[in-house]
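> Multiple structures follow.
What follows is calculated from the coordinates using simple rules that are stated; it is not laboratory data. Quick caveat: nothing in here was measured; it's all calculated off a predicted structure. Cβ atoms are built from the backbone, for glycine too; each structure is taken alone.
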Structure 1
Amino acid sequence: MMCPYCKHDETKVIDSRGSQEYAIRRRRECLKCERRFTTYEKIEDSPLKVIKKDGSRVPFIREKIRKGVEMACWKRPVSEESIELVVADIEADLYENFEREVPSRYIGEKVMDALRLLDQVAFVRFASVYREFKDVNDFVEELEPMLRGTWPR
């Protein structure tokens with residue numbers, strides 16, 4: 001760390017403590033001029049970008065997942081806590097498995113996997129929009145594993 005007064009590049013840390021969220025306050029002393037100063041270290045936040053089907057990149061917005069799950073669960077016996085758990089689990093998975101960019105397809109599949117376990121009707125609702133079902137045959141293909149008893153996949 002460079003001294004802000006004499007520009008010498010050697011300092012020692014006298015005191016460290018947590019300050020704000022994700023910040024560390026450090027009291028330092030210059031080894032040349034012996035003046036003291038305070039620095040704050042903060043974790044650099046690198047937000048996730050979502051790679052859309054068309055190749056464009058947009059910021060990851062947690063609320064978009066929440067809105068999609070809520071719409072799929074509309075008028076279903078699914079609690080707000082369950083919805084929040086699904087969204088939190090998906091968000092944690094994304095930050096654990098991706099550093100900067102995540103394909104939208106990955107997010108959609110994660111939401112479908114979670115809804116498949118949470119509520120069958122919500123799963124079908126979400127799948128119909130996400131997979132862009134064109135006709136009844138598309139529904140039947142998605143429902144066949146459920147009807148055969150091999151659901152969830």
Structure 2
Amino acid sequence: MRPMGPRRSSYVARRRMAAIAAGTLERWFTPAFRQRDPDTVARIERQIRATPVAGYIGCARAIMALDLTARLPAIQVPVLVIVGEEDPGTPPAMAEEIARAIPGARLERIPNAAHLSNLEQPERFNAAVAAFYDRVLGAPTAGGT
């Protein structure tokens with residue numbers, strides 16, 4: 001997500017969510033997926049456009065000011081960090097940093113996916129989650145490997 005400075009928030013406030021929909025979709029999905037699955041992309045675009053401007057601005061400002069990196073080592077539960085290999089919003093390097101900071105965390109990279117890897121590569125995403133649950137729970141889950 002681009003930083004939500006005063007200029008960007010006033011731009012969104014003036015132009016509404018439609019003004020940022022195309023750029024958001026470009027960051028959230030790879031070009032190949034946008035071409036291959038226009039129905040899913042259109043569904044997400046409708047959701048972006050329906051987002052209340054005040055909610056978007058508030059969320060973006062909160063994220064911009066949020067840095068919990070120093071607290072990551074205190075996490076004491078199993079963690080799976082999933083990243084799309086082509087995610088410009090939360091790049092793989094950032095996901096690697098998060099996973100390294102959390103004791104015992106596991107990192108899964110989803111190839112050919114951007115920010116919404118669960119939609120672009122649902123089989124790989126779900127397999128990663130199921131395998132993680134299997135390791136954590138010690139028994140195969142429904143759909144696990």
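> Upon calculation of FRET efficiency 1/(1 + (r/R0)^6) of positions 77 and 101 (r between Cβ atoms, R0 = 30 Å, to 0.05) from the atomic coordinates, which of the structures 1, 2 produces 1.00? Display every interim value, and only then the final one.
Working: 1: 0.25; 2: 1.00.
Attributed to the structure labelled 2.
> Taking FRET efficiency 1/(1 + (r/R0)^6) of positions 61 and 109 (r between Cβ atoms, R0 = 35 Å, to 0.05) as the criterion, which structure among 1, 2 has the greatest value?
Ranking 1, 2 on FRET efficiency 1/(1 + (r/R0)^6) of positions 61 and 109 (r between Cβ atoms, R0 = 35 Å, to 0.05), first place is 1.
> Which structure, out of 1, 2, was log10 I(q)/I(0) by the Debye sum over Cα atoms at q = 0.09, 0.13, 0.16, 0.21 Å⁻¹ derived from, given a value of -0.49, -0.72, -0.92, -1.26? If you can, show how the numbers build up before the last one.
Values: 1: -0.49, -0.72, -0.92, -1.26; 2: -0.35, -0.71, -1.01, -1.28.
Label of the originating structure: 1.
> Next question, about the same structure. From 1, 2, which structure was FRET efficiency 1/(1 + (r/R0)^6) of positions 29 and 69 (r between Cβ atoms, R0 = 35 Å, to 0.05) = 0.10 calculated on?
It traces back to 1.
> Another question, if that's okay. If we compute relative contact order in percent (Cα under 8 Å, 6 or more apart) for structures 1, 2, which one ends up with the highest value?
The maximum falls on structure 2.
> OK, next. One of 1, 2 was used to compute helix-only ellipticity at 222 nm (-39500 (n - 2.57) for each DSSP H run of 4 or more, over all residues; to 500), and the result was -17000. Which label is that?
Working: 1: -14000; 2: -17000.
This value belongs to structure 2.
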